[in-house]
1. Taking distance in nm of label points 7 Å out along Cα→Cβ at positions 80 and 112 as the quantity of interest, name the structure among P, Q, R where it is greatest.
2. Supply the structure label, taken from P, Q, R, corresponding to Kirkwood radius over Cα pairs in Å with the calculated value 16.6.
3. Work out the source of 51, 19, 15 here, i.e. which of P, Q, R gives that when Cα extents along the principal axes in Å, for residues 40-95 alone is computed.
4. Can you say which of P, Q, R returns -13500 when helix-only ellipticity at 222 nm (-39500 (n - 2.57) for each DSSP H run of 4 or more, over all residues; to 500) is computed?
Structure P
Amino acid sequence: MILRPATPLDAGRVGAIMSAWIEETPWVPPLHTRAEDIAHAGTMIDRGWITVAETDAVQGYLARENEEIHAIYVDPQARGQGIGTELISDAMQRENALRLWTFTANTGAQRLYERLGFVETHRTDGAENDENLPDIHYEWKRTAP
């Protein structure tokens, strides 16, 4: 597996990975079409935010703007293979601190973040996110050697 910056040609695959997660997660309301997900992926790629994990094809991605992780998704067929861990570990090597949000219902993501050293800072009732779902804010900070 290699990690690399996404190119515009990756937008279709990145958008499809995002759409697949939303479609298979019954507690997440579908807010956008697949075409809109691809367009959103293209915008994040144009901003230079996305790192993809690739084997024979893109298997997952992380969208990061400096210390803020905006999204991390792994293809349903590639989960459990360490791709999410690799993407986050790569971001940890590039920044001294990271922040992200996850839904309270996403317990698998919470386990991953906590295993990697992220600490919960606060929770909300979801009134401020598009999905209106309760969420958790996490932070990670590099410790002195």
Structure Q
Amino acid sequence: MDMRGVEFLPKEYGYVVLVLVLYCFLNFWMAGQVGNARKRYKVAYPTLYAVESENKDAKLFNCVQRGHQNSLEMMPMFFLLMVLGGMGHPCVCSALGVVYIVTRYFYFTGYATGDPENRLSIGKYAFLALLGLAICTISFGVNLLRR
């Protein structure tokens, strides 16, 4: 494979790429869980959220949907911080990315129980991983300015 044009990236940046793909698999899995919840709680497309007056299981479905939706809302920030911060700190960002993915899994599965508070047991630590990624990205930016 011709790698010309990316020789400025550290070899370890491959870990960053693999972690980003891993998050895509988590996202696909969450989307599947929403699809399963649509069948289980009888919420037809294109309805985004069920209405409690029309569906006794609305809260259960909405918690599954919201867990996935929140993950989608956070994905651009996660990807941006991984891609940029990983250029300067690929191993640290990769480790933080794995922490983020694991905590997002627990965020989703906690939310999907139907009690939104359950998303925070382990899921709250995702924000620490994002903070670490932001620090790595800031460090990368500062180092670029110092060259």
Structure R
Amino acid sequence: MSDIQIGHSSWRRVEVGRVLKLETGTLAVIVEIIDHKRALVDGPSSVSTLATPRTQVSFADTLLTPLFIEKLPRGARSGAVKAAWEKAGIDAKWKEGNWAKKQLQQERRQSLTDFDRFKVMRLKKQRRFEERKALAKIKASA
């Protein structure tokens, strides 16, 4: 028989230390689980647009991220949470992730003026023309 190795699953779990993305677009870490629908969170991010004051949130209004703060004690106060947040480098990890990059791209697109959107359209047309020209050259040589 083969050896069976049992390990923890890679699913994101609701646990103390898990970083959440709230509906408002901010980040917070679970400090205490109140019940099966709510948790006490604190988001001491150094980036003002991502910071969240200590509050309770419903899990229905949050998304679990893969980020996690190791060994955060239950019910930790704001100072301890901030120290653990900075030690884990959550802000830097968040900026490297796909969620932050996509959010930044959406903000850029929303801030475009009509003329900027026109320039983007022209650049897309130029790129598409070059791609089709290269594809036609490949097809002709085959």
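1. Numbers: P: 1.4; Q: 2.8; R: 4.8.
Between P, Q, R, the highest calculated value is found for R.
2. Values: P: 15.6; Q: 16.6; R: 18.5.
Attributed to the structure labelled Q.
3. Working: P: 27, 24, 16; Q: 51, 19, 15; R: 28, 25, 21.
Structure of origin is Q.
4. Details: P: -10500; Q: -25000; R: -13500.
The correct label is R.
Quick note: the coordinates plus some simple rules give every number you see, no bench work behind them. Keep in mind that this is a model prediction, so the values were computed, not measured. Cβ atoms are built from the backbone, for glycine too; each structure is taken alone.
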